[in-house]
Structure I
Amino acid sequence: MPWLRALLFLLIGFLNTAVMGSVIVLLALFTPMSPLRSRLVPCIHHVSEAWVWGNKNLLFAVIPPIRIDIDMPDDLKTNGWYLLLPNHQSWVDIILLFNIFHHRIPFLKFFLKYELIYIPFLGIACKALNMPFMKRYSKSYLEKHPEKKGEDLLNTRKACATFHEHPVAVVNFMEGTRRSPDKMKEQQSPYQHLLRPKAGGVAFVLSALGPSMQSALDVTLVYPDRVPSLADLACGRLRHVKIHVQECVIPADFRGRDYENDAQYRDRFQSWIGELWKAKDVRISSMLNS
């Protein structure tokens, strides 16, 4: 029965997150003051990978098989540095990204909405893993509270300061939120399948990590039937996913630059992101129609 399957799916996910998340938090609390810091940091990453393994093998064992068509480079490296630029439609996107990139590239570090920090075990574990939590403010709010402007970019800098220690895969949903017809209309998006991309966070990652971050993975997620909710996944209603991954070389002069104060660079960078987004929009149409 779908409701029983969903209950088991959620129970397994909660228990796996509770156990592994608690271990991550405990290790993170002791790491700064421990003489064994160089050993504890890899332990945190191993536990994180174990959490992904548990979700990948236990969660997907209780739901019907999902047909996942993946077009991905074969030469990705677990010790490489990657910037992932996926489109965003559903919570399911995040689960799929962890699934397909597990043991193919380093553990994924997401830019997360600040509200997610309150999710039991998961929020504090993500904080312990130095994932940046972003607060989205409206233009009207920033006009009343100008001191809040630039807060997200400051959080980005702080998070990236810790990313120098080990190879990392940074995931940035440049649309800033899940796409929906209402949001498309509100933004007056020029794209058929995408919201407008926000380039500032990506530029600050490249500025902070400098020459280490040489490759971007342009990830396109398509649901041929309909965009699923987390409940659809838990109940076994998601049957088919198409995923395209294309590795792009990040131009050398885009790394280590000042996005805020260099207007010429900012225009060139936004143009580069715009071209990636135009190509992704066309690709989504092709994947839906094929």
Structure II
Amino acid sequence: MIQKVFLVDALVDGPFSGSPTSVFFLGSPLERFKMASVASELGSLESVYVLSHGDAFLLRFFTPVMELKVGVHASHAAAHLIYELGIRPPSMPLLFLTQEGELNTRLVPPNSVSLTLDAESMTELPQKDLERHAQLLGLAPNAVGWGILTAGNIAVLGIDDYSQIKRVAPDQSAILKSELNGVAVTAPGKQGGDCDYCLRAFRPKVGVPEEHVSGSIHRSLAHHWGKLLNKTVVTSRQLSKRGGIVTLDVGESKTVVFQGKARTILRSDMLQESLVIPSSF
């Protein structure tokens, strides 16, 4: 049964930023269709269900329209709450069990959380695909300097001009009809700014017209930027309406370590006829 419901802004950069994530703590397993229905009802771009399992935690992830094998924002939000609520002490690393495998996380004092995920492969996009995918974002073909295709079948287009990213006008209908699972655009950070690269990403096929702060895409993209900039630690800023920031350690070729802050903004009971909800926290 669902015991508590929280809303957490993950990977924040000040008030009203980050990715709003619904976090549910379960006292016992819940049927998949109920988890999917509740996630759809609340409408957060990501929802996560957390069930204690010995020294570890079982996690299930949902967008409003589908289940995901793993969710970076949602894992980050869950870890933040586990530490904030005192479910585990700050000195203890957490082990999450997901449909993709194990996920390790820990608290980085004073109030950041780090997640370690396997890096994902990428392939370089040929020129003909750059021109075709640029149209999906309303970009002139000659504005795109390079592109990669992530293991999750998301096309990431690289441009030089930081200021162009906010003016991108994606064709959501065309993205839905394409063979891609999403399209993103990235550029070097503003000179003298607080990030190494910036990003916008659009994934309507999974119910996410635009990501507030990207997560899994960095499993391919962070290593690419690390090589371009000759850095082992890079910082990415999302230029969505809400925005957010994440630090990525790519010193190990097989992993990416995500680090960022989160903020709890709501805690509540969920009252629904088909679910028994305890009346107290």
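Among candidates I, II, the computation of distance in nm of label points 7 Å out along Cα→Cβ at positions 9 and 89 that gave 1.6 used structure I. The greatest value of distance in nm of label points 7 Å out along Cα→Cβ at positions 49 and 121 among structures I, II is that of II. Upon calculation of mean count of other Cβ atoms within 10 Å over residues 57-64 from the atomic coordinates, which of the structures I, II produces 14.6? Derived from I, not from the others.
Which structure, out of I, II, was distance in nm of label points 7 Å out along Cα→Cβ at positions 65 and 233 derived from, given a value of 3.8? Mind dumping the intermediate values first?
Details: I: 2.0; II: 3.8.
Only one of I, II returns 3.8 for distance in nm of label points 7 Å out along Cα→Cβ at positions 65 and 233, namely II.
Can you spot which of I, II the value -15000 was calculated from, given it is helix-only ellipticity at 222 nm (-39500 (n - 2.57) for each DSSP H run of 4 or more, over all residues; to 500)? The read-out comes from structure I.
Comparing relative contact order in percent (Cα under 8 Å, 6 or more apart) across structures I, II, the highest figure comes from I.
For the read-out Rg/Rh (Cα atoms, Kirkwood Rh), a value of 0.97 was computed from one structure; give its label from I, II. Only structure II yields this read-out.
Computed from the coordinates by the stated procedures, all read-outs in this text should not be read as laboratory data. The structure presented is a predicted model; accordingly, all values stated were derived computationally and were not measured. Cβ atoms are built from the backbone, for glycine too; each structure is taken alone.
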